[in-house]
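All of the numbers you see were taken from the coordinates with simple rules; none came from a lab. These numbers were taken from a predicted model, which means no experiment stands behind them. Cβ atoms are built from the backbone, for glycine too; each structure is taken alone.
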Structure P
């Protein structure tokens, strides 16, 4: 031991070594940097798994590629982000199919009311023929999907004013929906009064009673703390929604082929992890939110689907999506309408 050096000083110096190594490991600035923007709270699994993918990509690339994450609409509302990724103002975004449908109409086919009854149906379709069909339309816009779809979850209806138990309870119900034509159409067909509002304004809109309720998957309801301004949650599972990790085509193609392969591989791995997270949360959150005073209402989904079937909803959207897409959807979920 060097004169004047205590054991505590040696232990302190040793403890600092891993941190020093972490700083010096990638001493040079990254050769390529990208911005990934999302609309979800930092605690949502989308951001946790995207952060892990970015870390693995940096490690696997030897520090050549660094992806910086901007959650919670830091870089703009959901609809803003679609425009930004198309023009390259941001390199990549996470976006729900329901919102993406404002620019890629076919993306909204997954939001067809009561089409999917289980995750087995969802992933058979989205990792197969339906997902492939949607991806081709996405690529026509100047963006590309970095991975297979992630999971936004099955959407449920919440309310601050009434329990929604039957389709009749939706009559004249003021409900926030995303800027998604098919969700607006669905709730209009059920007699409600849907109001499109960007997600970053949802909490305030509920708090100030601009709308009575909203509809989102349980993980969003939990991470955005919507239970604070809502009282009831009806387990309608009226639509399933995907998340897509989209990248500006030019931003992706400027990467060397080896880095492109790393990005695709790691975002696909995180897609699997995020899907498992959402499936688990959809089960556990009912108890967690009930403990916070949220009242859950079990509903007869067949009654809602039957009410929807009496409207022109399925016929109208079949015409809008086209026979090819509708045939692919029904080959995965069965006859609709």
Structure Q
């Protein structure tokens, strides 16, 4: 949605009614995942995509009608084998698209855009019945705004956030679409090691907020970054980690190679909900780490969250290659449930 800010502003100057089409169900190997969106205005102009090309025309045509009538509707499309091949699939299938006529200057939609613009997470819950639907927003601080909704659905929405997934659920006789709009992901790097320089560059490239924590002043002050991290903090991890959201959108690479620093971070990170924890070191080094962490009271299930040796197995040798292996594993974790 952040990509649509300028388009929404431009279109809203002429007409406040804009159709938002979102993928709510699709075939297994879809080029556009659940949650993908397309905007359509009253003139038939569109931005974004819901299928990669095979149903966009039909969605636009139907959306213009819904804008005129100020209605919402769930649309289903069967995709033929030939059409599936044209968008990179091996076979046909079906896709469901939920189209809503929206005024982005009002209600939950205005708040949603403000939250995205200010890097605050939100969870949008929409009913999927044809007509004029209800919409509820769960904000980062836990506030619930918009239409009244059952507490069970709010719990499901928070679970979807932790799972990094968009989903359709049914509660009683009502079907809901839950879509997560997370803040910018954080790449938390413990230790200003030689690998850190290249990992920060990759983290910045792939849209992460990059945070480097190292209490060793010499390393923190004398490491030359090609691309500066978002934050460079000269404190022990235990002194600052709880200032950050340790949730499913924070991904942590433990690189200092100093047990006093690494273990200090792991004692906080392992019981948390962070989406990824990887630690530098050989298998022998990791065996010693496991023993130390167990002695500090951490369970084996918690310790088993650590990816060690860190990174995908690409037989990396240089710092750049190790950073690439780590970044690949982090992206794999980030996209696991999408």
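Please state which of the structures P, Q yields 1.00 when FRET efficiency 1/(1 + (r/R0)^6) of positions 266 and 290 (r between Cβ atoms, R0 = 25 Å, to 0.05) is computed from it.
Going through each structure in turn, the value belongs to Q.
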Kindly point out which one of P, Q the value 2.1 was derived from, the read-out being distance in nm of label points 7 Å out along Cα→Cβ at positions 122 and 298.
P
Comparing distance in nm of label points 7 Å out along Cα→Cβ at positions 98 and 314 across structures P, Q, the largest value goes to Q
If distance in nm of label points 7 Å out along Cα→Cβ at positions 162 and 202 computes to 2.2, which of P, Q did it come from?
P
The value 87, 45, 33 for Cα extents along the principal axes in Å was derived from one model only; which of P, Q is it?
P
Kindly point out which one of P, Q the value -14500 was derived from, the read-out being helix-only ellipticity at 222 nm (-39500 (n - 2.57) for each DSSP H run of 4 or more, over all residues; to 500).
P
Structure responsible for 17.3, with Kirkwood radius over Cα pairs in Å, for residues 178-305 alone calculated and labels P, Q on offer:
P
The value 15.5, 46 for Rg and Dmax of the Cα atoms in Å, for residues 58-137 alone was derived from one model only; which of P, Q is it?
P
Of the structures P, Q, the one that 22.0 was derived from, the read-out being mean count of other Cβ atoms within 10 Å over residues 154-161:
P
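Consider the structures P, Q: one of them gives 18.0 for mean count of other Cβ atoms within 10 Å over residues 194-201 as calculated from the coordinates. Say which.
Clearly, the read-out refers to P.
Among P, Q, considering only relative contact order in percent (Cα under 8 Å, 6 or more apart), which has the greatest calculated value?
Comparing P, Q, the top value of relative contact order in percent (Cα under 8 Å, 6 or more apart) belongs to P.
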